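J.: In the part that follows, the structures are each spelled out as structure tokens.
None of the figures in this text is laboratory data; all of them are computed from the coordinates on show. Just so you know, these numbers come straight off a predicted model, no measurement behind them. Cβ atoms are built from the backbone, for glycine too; each structure is taken alone.
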Structure 1
Amino acid sequence: MPSPESRQVVLITGANEGIGYHMLTSLLEDGYRVAGVDINGEHIQSLQERYPEEVRFLECDVTEDTDVETAVETIIDEWGQIDILVNNAGIFNFALFEDQTLGDMKREFEVNYFGYVRLIQAVLPHMRERNEGIIHNVSSGAGLVGHPKLSGYAATKGAIEAFVRSLRLELQHENVSCTLMHPPLTSTQSAAELDYPASYLSDPSDVGRKLAGKIESTKTVITADWQTKAGLYLSQRFPYMVKKGTGRFVSPPE
């Protein structure tokens, strides 16, 4: 195994639990150095104590410019590089549109959309200077076909879909890639609010491992597995199926 100093560096937001945490642990096992960014870091800190050369926790609120800039600068100062960014942090309000406030939706956009944008703005100049890098952005089928009681969340993911595809075009002649990652509906704390049958929910450790295995992919759209890919295709082609159960492929956070 290569020395810690020669291993690629991955920065993951929303890394303290759920898919982000299991991506982090899988990448650690695969020989990467991983920096986990979150507002709470008890699980990442435990890993850092066990693997002080390979894991870092950075307390960071992705809605705060200074937090994001400081986190990115700290990683680069200490490890010299950021090879891959995974924008994963996300929130949602599960309620009918009429029961949500404008403030609720603004908060969703601050985390789910502008949080991604802040990280990209902070990391992209570094990647361009090094002439290499990959920026993954965790999305959701909700941004493609919608989801009842997730209007704000779906809107943020629709915005991410359009933003990433546009940025990817701008970067097409550079050695920096921007992708969309689609997990299936996963058994996370947030997903419990949706009250889906347990059989619809994928295990977060399995999803995290599968996405970690594709961490160096530069495809426009990266799905955890073929079932998710097929489900997204069917949901887009036959949107009414979302009402009949294909919503299992329309993932909430992360």
Structure 2
Amino acid sequence: MPILDGALGYRVLRAIAPAELNHMNGGAYANRSKVEALLGSSVWQQIKGKTVVDFGCGAGTEAIEIAQRGARQVYAVDLSERCLETGRKAAEGANCQNVKFCTIAPEPADVIVSIDAFEHFADPASILETMAGLLKPDGCALIVFGPTWYHPLGGHLFSVFPWAHLVFGESALCRWRSHIRGDGARRFSEVEGGLNQMTIRRFERLVESSAFHAECLETVPIRATKMFHNRLTREFLTAVVRCRLTPRVSARRAA
């Protein structure tokens, strides 16, 4: 339960954060590949010559890089037409012809990549189901996302200081956000891109209930807190969740 909410919480937030903070601007990946930083250098061998779906592609930066670095064909999938159009223009400017921006991939994929998206999906269980349907029987899904909900900045824009999204209630935070964004969102799920309050344990349960088997699922610690990171503290001290999912044997046989 939040400590501060309603009008009081809103007034406190306005006093301590009168303007938007700039602590989640992607600067951590400046001058380096975000794909490689999050999925490791082996990712290029895994996508080489393959049909790849970038699920939840956003503006398409990673999809274009995957296309340029060895994939046969990339389908950059997102529900936001604004993001898709941004990606199309970027691909055209980069003369990258083996990437297509679309809402539905037109052919099965060898590899699905999803980067920094699972904390945003409104119905992540159905997303896993959709992903399973998109994969070839011997395919895999490479998923990495974060911060999760109990991370110090798990509230994304709402994290005006570490764990502020746990201290303040949803109504106070959304009212404070209304001075920064004009979309009228009154709930975390209504903000642009959505925010589903994904925890590590919830994601594990979703995978366990899905058509996927987790070949590996890694909780990468926040670098500064690595020595304190363990099974008990991981919800609060994990930087990103990273996993490789493959279709279960029963799903492969059905296919």
Structure 3
Amino acid sequence: MEDPNTDRRQFLRSAGVALTTSLFTGDVRGANDRVAAAFIGMGRMGRSNLEYAMRQPNLQVMAVCDVYRPNLEAAMAKAGEKGHSPRAIHDFREILADRSVDIVNISTPDHWHAYMTVEACKAGKDVYVEKPVCVVVEEGQKMVEAARKYNRVVQAGTMQRSAVHFQQACDIVRRGELGKVTFVRTWNYGNSPAEGIGNPPDSDPPPGLDWDMWLGPAPMRPFNRNRFGVDPKEFSYFRWFWDYAGGMMTDWGVHWLGTGTN
């Protein structure tokens, strides 16, 4: 009997092998032309990125993509409010195959970041990928390799790397205004309920969700409400499962531990 996870493991393996393939370059655009953008992963963070991106006058939203229909419909509505008429896409590979798309925004669960970024670079597209850029170091190395090999712009969505007040704080330290820093303590706090996230039983996926596609390169698991973690009133719970993320360290640690290296 074949291992049901064999095909899933091929996702990230192929991301590494793919670095040896050729790249089509597409059309060269002028500085004043509109940038064609596509957005993959339209949950809370994806829709927030979409909203901020649409404030740029030279950006055209070409497509929005999600495997959960309610998220996709919400993104379509948000884009329509700002005068954009994107295509609603279920499979992100359609976006990567579309030569008219210049840039992609990846706001999926963490376990998809590395594969999608590498594939987007191969397809000749620049990338904005949400934090954490990857779950394990080896994935990040492949992402850097892909960006350099295919000469793409890849930016990580970490606000502490771009917010002005964080940059100013780093400059204060560099100028020595705090003296010699010998010890730094950082922390994070939250208001999670004392009972935690609970332990709901496995069940059928909700209507409109392609659970198999959501899992992607992760191991095959039955649908579970906590693994999916999408709740309009709660922080996404998928982050607390090793199959998809690295817990609090990759979720919040990527902010606080990286700030001092700006």
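J.: Which of 1, 2, 3 yields 1.36 for Cα Rg over 2.2 N^0.38 Å, for residues 104-183 alone, as computed?
T.: Derived from the structure labelled 3.
J.: Using distance in nm of label points 7 Å out along Cα→Cβ at positions 80 and 96 as the calculated read-out, with 3.0 as its value, let me know the right label among 1, 2, 3.
T.: Matching structure: 3.
J.: A value of 17.3, 55 was computed for Rg and Dmax of the Cα atoms in Å; which of 1, 2, 3 is the source structure? Don't jump to the answer; show the numbers that get you there.
T.: Details: 1: 17.3, 55; 2: 18.9, 59; 3: 19.5, 65.
Source structure for this number: 1.
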